[in-house]
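No value in this document is a laboratory result; all are computed from the given coordinates. If you're wondering where the values come from, they're calculated on a predicted model, not measured in any experiment. Cβ atoms are built from the backbone, for glycine too; each structure is taken alone.
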Structure I
Amino acid sequence: MSWLTERPITVKYSLTFEYLTEITEKPMSLFKNHIEHLIQVTTQALDHAGYEGVWIYSGHPTNNFLDDMAPKHSINPHFKWWVPLADVVSSVLHFKPGHKPVVYLNQPADFWHKIIDNSQGKWAKYFDVRVVGHYSELPDFNEEKNHAWIGPPELQPLDEANTNPTQLINFLHFNRIQKTDYEIHCLTQANQLALKGHAAAKEAFYAGQSEYQIHMAYLQACEHNEHHMPYGNIVALNENPSVLHYQYQSREVIPKDQLKSFLIDAGANYRGYAADITRTYAFQDNAYQSMINSLDEKQQMLCQKTVVGQDYVALHRQAHLNISEVLCEFGVFNCNAETAVASGLSQTFFPHGLGHYLGLQVHDVSGHVVDHLGTMKKPPSEYPFLRLTDTLRENAVVTIEPGVYFIPMLLKEISGHKDVNWQKVDEFLPFGGIRIEDNVVVKNSDSINLSR
């Protein structure tokens, strides 16, 4: 019996465009339903794995080698699935079925840093919150019998067999695929923040600013510090979009008469949930801009196919066909689209997967599993980088991010290929490439695009 309700827990997945507005107005009600869902799922997971309870550790930062300073800490996603505090460290959640979840919330006495009292937040009423100031105030984790421990290696009080046990982790990860309404509320808010940043970045590009200046305009617009971002922003001008995870923000201001293209892959964070959006622009209204427009149309068609029961591998193959159609349209391919896909030629121009699950992690878990046992469905050999291979389920949130790239290293491998118009390749090479990415909620018929 749950401490929140005596009746069986049901989680309703009834999201519509109108409901997106509604769920932003009552987040705490959604959070209550979310916690009820976690209680149900975790109870089932513990029963499946043969445990009576679980400890979940937030993790804590560890210092750099030979240093007394630590990099930004990334919280254990299992912890922030329960506790909506994206920056908390050295805290522990204890769950036993039939009992109110306990959170040992670390809030030490400290004159070096400002300590925020998180124990009085609206979220706290669904937990037994116990503020601790030092590790010595934590319970003896071994006193509770037949428990599992989920957490990073910074703290591991239980033996190896009961630390991150595979059966328990697999069950929980699989159940993270389908999001509660609270989680979709958080993902919606993260997208809204990111879209503010994208609008500012677009304006900065057309104003002729540097990659670094565009990056800073993005952060200011979405009101994030660098450490709030779910991943490092990809801000790429001219040929730099050909580097898929381009990691620099150059300070060089490129003269406007030399500006060609701009790709930005950047997200935002809301209560620990990530947005992940990519847009591409041409500085002039030219053939490259027309190619962007064509790929955008194809990308939207793929988003519309992101419905319950869709085989994601098949959708990825469809993306290769769509991309090949674009390259045929603009004269890059001498062959038809079907031939380009069958021969593997399209992979030179689209070398990554169509997308991935999105949630508490940017590349969210269980993309290659098909059940709560952790049964793997590996990517097909021709598409080894595909992060998602399962059949889509209701209220999963996925990214759809097809791309067309002109990558010198890959082009060199097919140098002289008869089905490639190399003159056209040379024309597009200075623009780097195109990627367009949205975050989509899987529904039975009409998927919901959070990024548009």
Structure II
Amino acid sequence: MMNPLASQLNDRLKTDSPYVYDMLSTLGREIYFPKEGILSQSAEAGSHAKKYNATIGIATENGGPMHLAVIQDTLSAYNPKDLYPYAPPAGKPELRKVWRDKMLAENPSLSGKSFGNPIVTNALTHGLSIVADLLVDEGDAVIYPDKNWENYELTFGIRRHAKIINYPLFTEDMKFNSEGLRDALLSVQAGGKAVVVLNFPNNPTGYTPGEKEGNEIVAAVKEAAEAGINVVVVTDDAYFGLFFEHSLQESLFGRLADLHPRVLAVKVDGATKEEYVWGFRVGFITYAGSPEATSVLEQKTMGIIRATISSASHPSQTFVLQALKSEDFHPQKEEKFAVMKGRANKVKALLDSGKYGDVWEYYPFNSGYFMCLKLKTVDAEALRQRLLHEYGVGTIALGDHDLRIAFSCIAEENLEEIFDLIHQAVLDLQQG
């Protein structure tokens, strides 16, 4: 028996955006945010219980949240009320507003588009997991390229038993393979559903498409929608903003936001990598669509959050909010961006110098944290082992021929040495 609150949400979505309703998983249809439970009663008490409020599951003392001095002494710049109580399930309201303003400022293509208020997640992985729970059923097609973050397999394939469809990321001339994406989309029959994951800058290659390729991606999604396929497009914008060369400088979320009634655009992003706070675990999930549709999706998202983690870390949200509001935020980000761009440019200069002969090619990279070598003469895993055990150098082997190097964590002055060592290890293996 479906809960009446879930039914009400479903009816609202069916009336307003029937294709989006059709995209919901079984869990997505059944989930709701409790309106009459402990949280709502506590909220009501917060407004009206002027004498004593005995509702909420925290301890208080001296008019504020109870806390230990051994913790507060190291966090004395912050008010205890911004650290110790539970954050709301959707996140701190001010943080959500500031992040939405930041999205608009950095993505002019969102101007005039209808999209919801970002909901705070426990970083990017949690946001993708919410997408999977809300929108993916067993056997649903989930489409992403052959060069991808391995966690997609766990999130969509293992947890939700999706049918994973891969296509080659690059064409023969090393551009984004929009034709491959189009073919994968159109392999889903009319009346079916496809979930497309777009991750730019790409992990593992550090690649972001150019303007022409961006238009082709949007056109492929629109063609599928016009063919009667419901398309969920998830922009995994983990490395957003780290664009070092000529490429798209915005998320495709803006162009996808009002593309077609059969297209649901979802943006998953966060402070994790953009603001260099990996361990804080602060991410966001944002839905495009009519105010009614986004309201329903946000209620269901809050239901999933309530049922899994209850709410994200309050201190982390407070730290990120304070940073975003600081006048030092933008100059400090520019400073770190320049360091990252310097490392990327140095890697490219080394690889283009000719000093390493023809033992490898490299996949295009222009953004993000990583680049990938395409090895011509040796096995990637054998090279990884040789580097690790003979030279003390850690790299990631992907498949038979690809080696991922994170230039994000190597100082610019050390990059030449690391590529010299990789080259030497290749020569070692060639010589047996």
Structure III
Amino acid sequence: MGTVAVISEYNPFHNGHLYHLKKAREISKADSLIVIMNGNFVQRGEPALLDKWNRTRMALAGGADLVIELPLVYGIRSAEYFARGAVGILDKSNIVDSIVFGSELGKIEPLQEIARILIDKKRELQEKIQEELAGGKSFPLAREAALQSYLQANPDLASFSASELLEIISEPNNILAIEYLKSLRELTSAITPYTIKRIGSGYHDKKTEGKYASATAIRELVYRGELDNIKTYLPEEPYHVLIKAIEKGQAPAELEHFSLLLIASIRKFNTKELEKFAELDNGLERRVYREAHRTTDFKNLVRKIKTKAYTWTRIQRNLLHIFFDIKEEDFRLLDRYGPQYIRVLGVRKERTDLLSKLNKKAGLPVIINPAEFLREIDLESQDPLLKSLSYDILASDIYSLLYKNPACRQGNLDFTKALIKY
């Protein structure tokens, strides 16, 4: 008995996610399941296929009892900050007993060992990471090289070899799993972690076979209008949520609109101003400025900016930081205080008791109606709760402009949408 949590984006919810939720209940033996989910923009640095309210309906239809929104200021950052925000909120809920995440490895012990080394040997690893970065490697590759070098010099630190290490930390879900474990360890959290082996297609795999397909492959089918071809890969109820959203003109997100909005947001800054955004230095700010004045397509912009030192998703996230005008000093302020609230997006009708339990026990304010905390966004606020919540609301206001149906493009939806009860 108890409550298990799952961290996901459901972009969109598919059969692999359904399997994950079922296994999470089975492994944890929990009678309640909470999902913490990105809002309208996802960790790879782009708009979600569907808005957060429709994806909440998908999650509840797929078996979640309660859905919490991961604030934008964690959701569009690297795996470390993504994990720190999600795990921090779950820990402060004071009702979550366990967390179950997918991984390519499917075994928790090696992932825990790597998390321990990254925390306990941080100082020793940092110098080597900086050397590798100076040599032109991206951060993920620099950290891989530093860890491998350290394990070769200290083989007794882990139960696996340096070569086996590379197989583990080269996979995206393993990387996220390690960051979840790091966050739990740094918080000295009482939440018990479990992992299950990812099944079906790989994270970026575009092949569609059997009944499992990656979210990447499914999104491509949706954007191409091949809706009959996705039916195999989604559970029945989440599939109908998606189809209904498409019929209403609320999905998929209009990427052409997004490209133009993004380019416009970048063009208002000069190179000196771009340096104020996190990770935009060492000439990257000049590349962003130059290419934003040469193209009007988001993907093409990323392609032209990217080098071997910067991953595709990192560039996309950097551009989103400019898009939302979240500067490095803003992140520093918000990171100093950590998660400030628990925003509940939806609950199953028969599990409102879980919401009541959360309201009683949570160590952070539980927000259902943002209007109880602010009447309009205040991005300049130095109050970390108001500032973070303002970015979430801004994300919804901008995302609504990506709806295909012009009648759905009004703002302030966070103030008018009721709690979803499915």
Study note, to complete from the structure: Value 23, calculated as relative contact order in percent (Cα under 8 Å, 6 or more apart) from one of I, II, III, is from structure III
Check your understanding: Given a computed value of 2.0 for distance in nm of label points 7 Å out along Cα→Cβ at positions 108 and 284, which structure among I, II, III does it belong to?
Key -> II
**Study point:** Read-out FRET efficiency 1/(1 + (r/R0)^6) of positions 116 and 236 (r between Cβ atoms, R0 = 41 Å, to 0.05), computed value 0.45, structure in I, II, III
**Key:** III
Review point. Can you say which of I, II, III returns -15500 when helix-only ellipticity at 222 nm (-39500 (n - 2.57) for each DSSP H run of 4 or more, over all residues; to 500) is computed?
Key: III
Check your understanding: Ranked by Rg/Rh (Cα atoms, Kirkwood Rh), for residues 124-243 alone, which of I, II, III sits at the highest value?
Key -> I
